[in-house]
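Read through the structures below before going on.
Read-outs: derived from the displayed coordinates by stated rules, not from any lab. Model, not experiment: these values are computed from the prediction. Cβ atoms are built from the backbone, for glycine too; each structure is taken alone.
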Structure 1
Amino acid sequence: MTTKRGDGGRAKRAFEALLNGQTLKFVIYGVLLLNFVQYFFEEAQQARLMLSAESPLLAWTGVFVTTIDELGWIGLLLAFEFETYWLSYQALSVRWVRFSLQGLRLICYVLLAHTIVSNLSAAKSYLATDPEPKMVGACTLADQDIFYSQNLAYQRITQDNCNALTADERLFHLATNVVTDTSGYQMAGWHTWINLQDALLWLLVVCAIELSVRLQNAAVIEGRLVLLATIARFGYGVLIFDGLFWLVTGHYLYAFDQALWIGGFWAIEWNLKQWRAAIADGSNHDEVRA
């Protein structure tokens, strides 16, 4: 029994160290990198299925939208981590270091702008979809290089699978070579709006973090701008709702990814909290970063 109590005490201390120290942060960062690789291979498989060498560049970037988005967020997370934890004030005062971080941010925001444009384009395409389905069965479209879509899953329609895809004889054309039934059309609408507002809300949250970093660099921890940055963080609540949507619709990877990114930016918030405490105490924040 003594051994078991000792093991339990060590496990408790290890768990507390994981939560209170930097270990959990690096675990989250590591899993985010693995998640990025998984998204890349998933979208590469989709690209091999739906695109060809003759497909335009925008079609390719459209398929790899999540990979590009993840790359942008990883870069931003890295920039924030350096600025809020790893780099000292002395290092941040060096011009090339400051410009490098700004350049990295600029590249990341360009990548994220692609996501916004892609989501806006998807919303525009969905709104342009004929709201009246066509009287056509899936089997009449077999072996014509046309895909059936349902909840973000795509299957090429063939004589072998057409009867199993849907019994609905009224199909919507989501794109020139993509069709779906009534439930698929409604689900596509939900995906379109969730993706768009999720991307916009993440930008709101990251702008709040940007504002906090700028203010705390100036040793400002109170005032209207600080309150504005705090209010913007309520966007996390909607982001959690979006994660629940992915979970309910069976996209467990997307839900897991949402939770990971919330955790990743929670780590930056934790860095900022320690920084604010150092400013309030009048201590040297470089000691907190050590």
Structure 2
Amino acid sequence: MTGINLFDYFYDLVKQIPKGRVSTYGDLARALGDIRAARACGYMLSLNPDPDLTPCYRVVYSDSRVGNYSHPLGRSEKIRRLTSDGIPISNEKITELEKFRFNDFNTDYPLKRLQEEQIRLARTVRNDLPFDHESMCAVDVSYFERFGVGVGVIVENGTKKFRISVQRTNFPYIPGYLSYREFPFIKELCKNFGGIALIDGNGLLHYRKMGLATYAGLHLNIPTIGVAKSVLTGRIENDYVMVDGEKLAYVMGKHEIISPGYGVTLEGSIRFIVKNFGKRYPSILKEAHTISKKAAQIIWKGGINKS
């Protein structure tokens, strides 16, 4: 399901909200299959390409507040449209929200299907791939609206080279589903690469042991290590992140969480990072992040065909 277009799926859900009814961000997140997607629903609404066709003004907060509206006239236009639909509003809040609330969506809960896929794939993960310790690739992606700029910094045979990938994204950021947003970039950036890849994200330290680094390594059949900036789940004991009694990551520093992705063990991941970069965030990943961020800014300022 790597190619799923969650933006289009989400906009189709919004189109289902009838005139005279409203839905909350949480209602739409649950229709997608995971309440964690509520924030992403707001993000996708802010990028709605056709507010007249996709009535995002019918989406409100669960506490009855009307909320913002990505229209030149802003909230006042949202209130006008809701009132025109017959929705009673007082002090910028929906009167009797439950009376007008719609959550009977026709959906197959795509995020639940992705969860099932992650659980199934996690059963196939291995940690014993041979690899060239002198060959590595660091990958990071920066975004602007629906576009991402991925950068791969590759070190092989004592030389360094760079790859860049600019793509339109079809998946927003949702905790636990980063693979479906960023794997298309990693696939292109690591093409024909046979070393070990360092990924800005989690590996086995994930709700279903299928973080970005694990997902990428599994699909590309290359060893990967995830280096995250925060602990996604679990509890810290003696610098290790424990989940259900299992060590899934190592806290090297406040913003350096080492998590094995695919083809390597946790201890092997720690040794590789410490040997090459010390107990610091890998400099090669910092370089990839800096370049991708600057490239995204340059491309955004220079304009891009958003179709």
Structure 3
Amino acid sequence: MNDFRKKPGIDRSGIKEVFIEGLLLISALASILAIFLIIIFVFAKGLPLIAKVGVFKFLFSSTWDPVNGQFGIATMIAGSLAITLGALIWAVPLGLALSIFLSEIASPRIKGIMVPMIELLAGLPSVIYGFFGLVIIVPFIRDYLGGPGFSILAGSVILGIMVLPTIVNIARDAITVVPREYREGSLALGATQWETISRIVLPSASSGIITAIVLGMGRAVGETMAVVLITGNVTRMPESILSPVRSMTGNVVLEMGYATGDHQLALFATGVVLFVFIIILNALVSVGRKERV
């Protein structure tokens, strides 16, 4: 009691610190608990259907006919992968180029203009991208390239725009944290700026760049509203980039409202496949980071 009266400020500060630490711990545990509850709920709903249909048939059958009890999501998997890969084909080079430009070449004035614009892209609701694709991209493809316009190409263009902020921001941070001494040493030895960037900076930041690409891929795979609006939502194998497709996320959104019984469980099983895919992507990022360390 005597110590407490002599040093009230120290004890109050300590109590406050313990309270804040406890509050943060509770928040973290609540987040972890919420994640585990979601995992348990989705897997409890989806795994019985996968076991009933068969893993191979569920993943590789192209017949999706819930009325007759046929649940094959191969067409949706193909659609999701086609749109995602199409988006990454052009978004990764452009995103990497923007990252290099903003971190190594651009003046502070240009950075002050471009960085907020890229961050604004990340903050736009996905339905806005979908409306843009519906009004601009789809009619352009239909009028100048043929087909219905609702296609893999339309989805790839819009998804590429959507994942650009993720790729640019993470890759730019990875490039920026490369020690300045690396650059100065390379330039002092007579290397040009591009040689320094390509041979010193980018290899040093490769772990962060790979993380940016993988997270961008995860964002593309999990996107729903924009994809639903512009890809046509047809459950058949695509024949070209101008073919309409349906993604796994789009399938869940379109049919969950009226699905019952095994049909509903099949949609949960689709969510299980998506979840496993995202877990694999995150695991690849973690392994890549450990190898670099």
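Using Rg/Rh (Cα atoms, Kirkwood Rh) for the comparison, can you identify which of 1, 2, 3 gives the largest number? Please report the intermediate quantities before stating the final value.
On the way: 1: 1.07; 2: 1.04; 3: 1.10.
Top value of Rg/Rh (Cα atoms, Kirkwood Rh), among 1, 2, 3, belongs to structure 3.
If FRET efficiency 1/(1 + (r/R0)^6) of positions 177 and 265 (r between Cβ atoms, R0 = 41 Å, to 0.05) is calculated from each of 1, 2, 3, which structure is the one that comes out at 0.60?
The correct label is 1.
Compare mean count of other Cβ atoms within 10 Å over residues 25-32 across structures 1, 2, 3 and report the one with the greatest value.
2
For distance in nm of label points 7 Å out along Cα→Cβ at positions 49 and 113, which of the structures 1, 2, 3 scores highest?
Values: 1: 3.2; 2: 2.1; 3: 5.1.
Comparing 1, 2, 3 by distance in nm of label points 7 Å out along Cα→Cβ at positions 49 and 113, the maximum is at 3.
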